[in-house]
Structure I
Amino acid sequence: MVDLAGSLSTPNGALGRILDDIDRLGLEPNLLELETNGYTVVRGVLSEDQIARARAAILGRVEKLTGRKLDPETARAEDFLGMQYLPYLLFEDDIFAEILMAERPLALMTYLLGESAQLSSMGCHFRGPGGAPLLLHCDNTNGAPQPYSPTAFVGNINYALSPYTRENGALIMVPGSHRLCRQPTSGENFSVEGMSTGEALEKASAGELDATPWRDPPGAVPMLINPGDAVVFHGNTWHGGLRRDTQGLRINLAAFFCRQFVQTQELRGDPTCKAMMARHDNDARFQVLLGGKQPYGWQDEGPPYALFDTMPRGLHD
């Protein structure tokens, strides 16, 4: 196994390493967008083979879930209505561990959350025609009181595995919203004329609003991107998803990250996680992403004191 204790680095040392990586990878324009808008698009992150393998694994999960095979190009609302989140994909197929380690988006996420960042969860917002849009929100929802800290505590990498267009149900972002440090109000969200948000969601979930237009949130920008592109964004940035108004399926992969002191959404340290870590025991960064430096969560064996020496002391270590 890799020695995770290592020597404690200073925050400036960590920031220097991170910025060196960003410079080496040509990500300076993306870093500027991330700071200014709260999100950035990194183009061509995944190969055609990686896209195909990830799509196949996700479609396989949906086939188990629904008992039927879905055609990504021709599926209708009767086949799969609206959106459903498919969780715990990291352990579904080796392709997802491969995508987790994609260098360019991970470098930007490391800038946001530091070298001790952990993977909180990995899943797919699988979307068929109709239903409701995904309401505008920010991901800083781990029980933190508002106003949120302007320092990112969580962050997201959203990989497109099918084309993102307005009609296909694209991800939307609100530029600069990460500076507001709060959740959007109902008046800043999707709306249907003459209905409260709750009424509209209830009717949409029953397929009763598929022909009814939703008003976009003010200032929202659709992410018009191609399969293999990734959107990296600050945990405070407002985002959501348009309803899909065409036949077929929108498939994505959402890798959600957090700082070490934040509770991960998915369970870590169970046999499934330990087996995954053992398969990647020669990759120190992978070990950290899955909680290899996390000292908390002990049982009767007591605290792992050596790991306390590796805990972050600044924003970037």
Structure II
Amino acid sequence: MSLSPKYSFSPPTLPLPLLEVGLVFAWSSGFVGARFSIDQAPPMLVVFWRCIAVMLILTPFVWRPLLQMSLRALLHTAGGGLLAMAGYLTGVVQGIALGVPAGLAALLADLLPLGVAALSAGLLGQQLALRTWGGLTIGLAGVLMVTDDALGLGHAPLWAYTLPLLGMLSLAAATLWQKHSKAAASIGLLPSLWLHCCASSVIFAELASAEGGLAPLPTPGFAMSVLWTTLLSSLGGYGLYWLCLKRSTPTRVASILYLSPAVTLVWAWAMFGDPLSWQIALGTAVSLIGVWMVVNAESTRR
């Protein structure tokens, strides 16, 4: 059955590099949003209402396509959403809330390119070119240079440091799931985002209830936190991530996120007055070299 043009959604065909620039900009906003939100409200309460807000925004555009989907496609997409949103955000946000320094949590989350490459090789048997591994290694070296001043061990319990790493692996698994599941890949971008948020909101509701309840806080800070993470981090960050994934390889898309730490620090400079340095600029240049190597290698392999 064909969908009515009124309810279908076809994103404009923009050049992939332009989409990737938007992805880095939007994805990096999530770390700044998390830092701002933790000072305004319980972290899981913010991510719960972030999911609800995305669902409310998208419902008028996706309810008809959702009703026409097979149960298998719905379950496959919802499962990927649990890994991508509930797994990733719970790991990163809860780790920070338990005392893992934000810089270290972001660094562990930024190991995503290596996580995707390792899972691709280990689980799917995909052989990556030496140039790809070399680019991933150089890109990581640049990330370490960028985040050097922000790193610290903090005073969190030892097990809490595994949460951002597990969150990263959860998103890496979701990336490969979304790319290789025919059922999930057959669903459009907006219905996928709606299902991801719907499935993840159940987990976030349980975690938010444990923190004190689900009622939204009547404060400007809470409203700003939800609005920021809804528009920039969920619709922008996740939306562009899945859109780029449809047009490229998982390794290339994940490698682009090596550039997000530098952009995150620019966000923090603009919003919180955090200092910038020449080391950040040098690290960004190194990461760019690594990303270029990965992009070039993956383009050749395709």
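Quick notes
- Mean projected area of the Cα convex hull in nm², for residues 26-145 alone derived as 9.6 - corresponding label from I, II: I
- Read-out distance in nm of label points 7 Å out along Cα→Cβ at positions 202 and 218, computed value 2.8, structure in I, II: I
- Of the structures I, II, the one that 3.8 was derived from, the read-out being distance in nm of label points 7 Å out along Cα→Cβ at positions 162 and 194: II
- Identity of the structure behind 0.8 (criterion: distance in nm of label points 7 Å out along Cα→Cβ at positions 18 and 34, calculated), options I, II: I
- When helix-only ellipticity at 222 nm (-39500 (n - 2.57) for each DSSP H run of 4 or more, over all residues; to 500) is computed for each of I, II, the one that comes out at -8000 is I.
- Origin of the value 11, where percent of Cα pairs over 37 Å apart was derived from one of I, II: II
- Sorting I, II by relative contact order in percent (Cα under 8 Å, 6 or more apart) from high to low puts II first, with the largest value.
- At a computed 14.9 (mean count of other Cβ atoms within 10 Å over residues 42-49), which of I, II: I
FYI, it's all coordinate maths here, none of it is from the lab. Not measured: the values here are computed from a predicted model. Cβ atoms are built from the backbone, for glycine too; each structure is taken alone.
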